[in-house]
Every structure is written in C-alpha cells, then in structure tokens.
Structure 1
Amino acid sequence: MKNKLRALGSLVLRNLKIFLSDRAGVFFSLLAPLIVLFLYLLFLKDIQLDSIRSMFEGAPVDEQLLDNIVNNWMLAGVVSVACITVSFSAQERLIKDKETGVIADIKSSPVARPVIDASYFLSNLAITVCICGAVLAVALVYVAIAGWTLSFADVVGMIGALLMSSLSASLVTGLVSKAIKTSSQHGALVGIVSAAIGFLMGAYMPTSIFPTAVQYVTLFVPGTYSAALFRELFMRGAIEDVGALSPQASEAIEEAYTLKLDFFGKQIGANETAIVFAATIVLFALLWVVCGAVGKKKKRPIGKR
C-alpha cells in the first residue's frame with residue numbers, strides 16, 4: 001500500500017509540475033473564465049436588466065438592487081461553467097501522454113493501472129479546484145465592489161459547491177478523455193464544449209426560456225446542478241431584498257432565472273438539487289469503476305492471443 005501511495009504521489013506531482021511549468025497555459029486557463037465575465041458585462045447585462053425591470057410593471061425599484069441580481073446571476077454562471085471548461089482543458093496532459101507514447105511507458109512500469117488512472121484524475125481535480133477557486137475569489141471581490149448581498153453561509157456553500165462541481169467535472173471529463181487519442185481531437189472537443197455547455201446548463205441564459213422538452217434534456221447535462229446551486233447561493237440574498245419590496249416580482253425572478261429546477265414536473269430547491277448533484281457524482285464514480293474493470297478485463301496477458 002505504501003508503494004502504491006508513493007507511486008500515486010509521484011505521478012500526481014509529475015503532472016502538476018508539467019502543468020505549472022507552462023506559465024502561459026496556467027494564465028490562459030484563468031483568463032478564459034474572466035473573459036466570459038467581461039463579455040457578460042459588455043453584452044448581456046443590459047438585456048437582463050431590461051428583462052427584470054419589466055417584472056415590476058413600471059413600479060419604482062432600486063436600480064442597485066436590480067444590478068445586484070444580474071451581477072450575481074452572471075457570476076454564478078461564470079463559476080459553474082469554469083468548472084467544466086477548466087477540467088476539460090486540464091485533460092491535455094493525459095491526451096499528450098497518449099499521443100507521445102509516454103503513457104505506454106508508464107503502464108509498462110510496475111505501477112498498477114488503477115494508480116495511473118487515479119493520478120491523472122487527482123491532478124486534474126487539483127488543477128480544476130485551484131483555477132476555479134481563483135475565479136470564485138475574483139467573483140466574490142466583484143460582488144464586494146458592486147454590492148454585497150451574500151451571507152457567510154452563502155460563501156461557505158459556494159466553496160462546497162465548487163468542490164462538488166470540480167469533482168463532478170473531473171469524473172466526467174476523465175471518462176470522455178478515455179476515448180480521445182490526439183491533441184487535435186481534444187482541442188476540437190474543448191472548443192465545442194466551451195461554446196455549448198453554458199447554454200445547456202442555463203449559465204448564459206435561463207433554461208426557463210427553453211421548451212419543456214429541452215428543459216428536461218438539460219437535467220442530464222453535466223453542470224446543470226452545479227449551475228443551479230451557484231445561482232441559489234449567489235442570488236438568494238438579492239432575491240430576499242426584492243421580496244421585501246415586491247413578493248410578486250421576487251417569485252417572477254425565481255421562476256425566470258430557474259432558481260428552482262423543474263425536476264420532471266417537481267420543483268426542487270437548493271437542498272434537493274445538492275442531493276441530486278451528489279447522486280450524479282456517485283453515478284459517475286461508479287462508471288469510472290466499471291470502465292476500469294472493463295479495461296482490465298480486455299487487457300490480455302503477454303504471449304496469449
């Protein structure tokens with residue numbers, strides 16, 4: 001057991017050192033989510049503000065309060081999307097090792113296959129948590145400057161949601177990356193995922209605008225429950241402030257911005273969302289075990305046909 005742990009630690013450290021040695025790659029991994037935030041502020045913010053104003057039907061409302069709602073909704077989307085996109089990008093080490101044959105050399109060493117798989121998973125998880133943690137920190141600084149509406153419990157909940165989201169993303173991207181053989185395939189997939197995942201999980205626009213059938217499809221999209229949790233944690237303070245002025249507007253905003261998911265006809269809040277999210281993580285972990293068992297079964301002893 002000690003030898004396995006030592007080998008696991010060495011491989012994880014090797015992957016992290018290679019990632020950190022590419023300073024430009026680290027910088028752009030952090031910059032990409034912040035660019036998305038900038039584009040939000042530049043193009044989407046005014047549209048969302050106009051949408052919320054219409055919910056008050058001309059009644060006077062505090063513009064700062066509306067600004068807080070939109071800011072927090074955008075930040076929730078940025079952080080939740082980052083967990084997926086950063087994890088996919090961080091799989092580059094595994095893909096390059098496949099492409100260059102390094103992974104074949106590692107597998108020929110006296111290190112168990114599960115240890116090798118775990119090393120790539122743990123290094124990806126560490127990178128995702130660190131990069132997305134930095135994005136969350138920037139988001140919290142922005143909230144502090146633009147208008148603080150969060151409680152201590154909200155911030156603690158965000159840290160927990162970040163860990164769950166990073167774990168889920170690392171499991172999903174690890175499973176997908178098992179089928180990718182080249183850097184070109186990986187780059188194309190990252191581009192597609194980066195463009196599409198935000199819409200499918202309701203981060204770039206509320207899923208409430210989608211047809212009901214599409215909303216049900218989004219329930220199977222990795223990241224949907226992550227986005228729902230972050231929306232709840234980022235927005236509930238501002239929503240409560242709106243409720244003090246206009247309960248009707250508060251309910252309209254909750255429905256429009258999907259603070260409660262329509263889980264096959266039943267509205268579920270933050271607690272239920274967290275339970276379903278945890279269940280999906282367990283499911284992905286079981287898929288890892290199954291894929292590992294199948295891969296081990298397919299591996300034939302040397303000399304046998």
Structure 2
Amino acid sequence: MDLRAIFMGLAFAFMWSSAFTSARIIVADAPPITTLAVRFVISGLIGMAIAAALGQKIRLTRGQWISVVVFGISQNALYLGLNFVAMQWLEAGFASIIASTMPLIVAFLGWVVLREKLTPLALGGLVLGFAGVGLIMGTRISGGVDLTGLALCIVAAIALAVATLTVRTASGGGNLLMVVGLQMLVGALVLAPFGLAFEDHTVTWSWQLVAAFAYTTLVPGLAATWVWFALVARIGPMRASTFHFLNPFFGVTIAALLLGETLGVLDVVGVAIVTAGILAVQISRQKPV
C-alpha cells in the first residue's frame with residue numbers, strides 16, 4: 001500500500017467519523033429526514049456538475065447502475081436516514097461506534113449466509129469486536145440510552161452491510177464522481193416523501209446549524225464518498241476496508257472535542273476492543289501480495 005493510499009484512507013476515516021458530530025448538531029435544530037434529503041440534492045448536483053466539467057458522462061456500466069440504485073437506497077436512504085433520525089436521541093460518539101461495526105457485520109453475514117470461510121484471526125476478531133460493542137451497549141443501556149435510537153442505528157448498520165455484500169465491484173468502469181452524484185439523488189428521491197409527510201419543518205437557524213450543514217454536505221457527503229470509491233479503485237475493497245478500524249477512535253474523539261461528550265472507563269475499553277476486533281477481521285481478509 002503506497003503513501004497516497006494511506007493518506008486517502010486516513011482522510012476517509014476522519015471525514016466519515018466526523019459526520020456523526022455534524023449530524024448531531026443539525027438534528028438538534030432541523031428535521032432530520034428533510035434536511036438529509038436537501039443535503040443529498042445539493043451534494044448530488046455539485047458532484048455531477050464537477051463530474052461533467054471533468055468530462056464524465058452518465059454512461060455507466062451495468063455494475064455501476066446497480067451501485068447507484070443499491071447504494072443510493074441502502075447507504076444514503078436507509079443507513080444515513082436511520083442514523084440521522086436516531087441522532088436526535090443518541091450521542092454522536094455512541095452512534096459512530098455502532099456504525100463502525102459494519103465490517104464486523106459484513107464478515108458475520110458472509111460467514112453465516114454466504115458460507116465464506118473464516119480464519120481463526122477473523123473469528124477471534126468477530127468475537128472481540130462484538131464483545132466490545134456489547135460492553136459499551138451494556139453501560140449505555142444501564143445508563144438509560146434511548147432504545148429506539150439504538151435500534152435504528154443497528155438496523156442502519158445491517159442495511160449498509162447487506163449493500164456491501166450485494167455490490168462489491170461498483171467502483172470499476174470510471175465516472176466515479178458521476179456515480180457518487182447519482183447515488184445522492186437516489187437517496188433524496190427515496191427520503192423526500194417521508195420527510196414531507198411525517199416531519200415538522202420548523203428550523204431553528206444559527207451559524208452552528210449552517211456551518212454543520214455546509215460541512216456535512218461537502219465533506220462527509222461528497223468528498224468522503226468520492227475518496228472511498230477512489231481508494232477502492234486504487235487498492236481494492238479489502239485493503240481499503242482496513243481503514244474502518246480507525247472509525248470508533250475518530251468518532252468518539254471528535255464528538256468529545258466538539259460536543260463535549262464524556263466517555264467512561266468502560267467506554268474507552270470498549271472502543272479499544274472494537275477497534276482491535278475490526279482490525280483483526282480486516283487483516284484476516286487481506287490477500288498476500
């Protein structure tokens with residue numbers, strides 16, 4: 001893995017993890033589903049405009065069209081939509097830890113559903129990772145965490161894991177930024193009717209809300225997605241996924257620094273265990289070069 005790939009992976013992990021903190025700021029003052037749909041429209045149109053300026057066309061391969069639909073629905077509408085709703089009640093750091101288990105869920109579903117073989121390292125990583133999550137959940141549930149928000153985050157992580165298993169080669173064929181933009185628009189089309197039908201559209205305007213919305217739209221929303229697809233195209237999905245092990249650490253650190261969220265001793269231990277578990281699973285999936 002070259003230095004450029006390492007830099008891209010670190011950048012992706014940081015941007016992805018920071019989205020939970022900015023989302024927490026947004027949903028405190030604006031309707032989550034409608035706001036996310038608006039964000040998708042803006043991110044999608046910007047991405048497509050830049051792609052067109054770079055000469056990219058809406059001429060995609062069959063695999064890319066599948067990616068646009070599957071990830072547009074599962075990643076943008078289901079995963080991010082459910083997380084945005086859940087963030088009304090859950091702390092950003094806790095939500096990021098649950099979301100970070102996606103690689104563990106992918107490995108578990110691949111083992112149980114697709115009958116993929118697990119090495120002893122992978123099996124140990126699964127046990128370790130889920131044990132860490134169980135430790136954190138136990139302390140939060142006993143502390144009165146909102147169970148509805150917790151359930152939504154778990155369903156969201158499973159939805160993204162299923163999509164990841166369904167489409168593993170979507171980054172091929174070029175036109176990456178156009179693919180990203182189209183995925184955003186699919187997410188907006190799915191979410192918009194629910195936001196219009198079920199949400200109160202009262203917004204409490206502040207500079208924090210505007211800044212968080214702009215950051216979420218441009219950085220985690222557009223830049224992180226593009227970096228991820230570019231990283232997958234550069235080093236492959238298995239090696240790229242290794243950087244997910246940084247998400248629990250980045251997620252809780254950013255939330256603590258910007259939102260003042262506190263971490264107990266068991267939370268810190270749990271984060272360390274989850275991080276080690278994710279790293280073990282991802283290392284076990286690497287193919288020797």
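None of the figures in this text is laboratory data; all of them are computed from the coordinates on show. Just so you know, these numbers come straight off a predicted model, no measurement behind them. Cβ atoms are built from the backbone, for glycine too; each structure is taken alone.
In terms of relative contact order in percent (Cα under 8 Å, 6 or more apart), the structure with the greatest value among 1, 2 is 2.
Could you figure out which one of 1, 2 the value 19.0 for mean count of other Cβ atoms within 10 Å over residues 127-134 was computed from?
Values: 1: 22.1; 2: 19.0.
Computed on structure 2.
Identify the structure, out of 1, 2, from whose coordinates distance in nm of label points 7 Å out along Cα→Cβ at positions 135 and 183 was calculated to give 3.2. Don't skip to the answer; put the middle values down first.
Details: 1: 2.3; 2: 3.2.
Structure of origin is 2.
For the read-out mean count of other Cβ atoms within 10 Å over residues 39-46, a value of 13.8 was computed from one structure; give its label from 1, 2. Structure of origin is 1.
Quick check: 3.4 is what I get for distance in nm of label points 7 Å out along Cα→Cβ at positions 79 and 111, calculated from one of 1, 2. Which structure matches? Considering all the candidates, the number was obtained from 1.
Suppose you compute helix-only ellipticity at 222 nm (-39500 (n - 2.57) for each DSSP H run of 4 or more, over all residues; to 500) for every structure in 1, 2: which one lands on -24000?
Values: 1: -26500; 2: -24000.
Among 1, 2, the structure yielding -24000 for helix-only ellipticity at 222 nm (-39500 (n - 2.57) for each DSSP H run of 4 or more, over all residues; to 500) is 2.
Please state which of the structures 1, 2 yields 0.05 when FRET efficiency 1/(1 + (r/R0)^6) of positions 55 and 271 (r between Cβ atoms, R0 = 25 Å, to 0.05) is computed from it. Going label by label, the one that fits is 2.
Out of 1, 2, choose the structure whose coordinates give distance in nm of label points 7 Å out along Cα→Cβ at positions 7 and 215 equal to 5.1 when calculated. The correct label is 1. For the structures shown (1, 2), Cα Rg over 2.2 N^0.38 Å is largest in 1.
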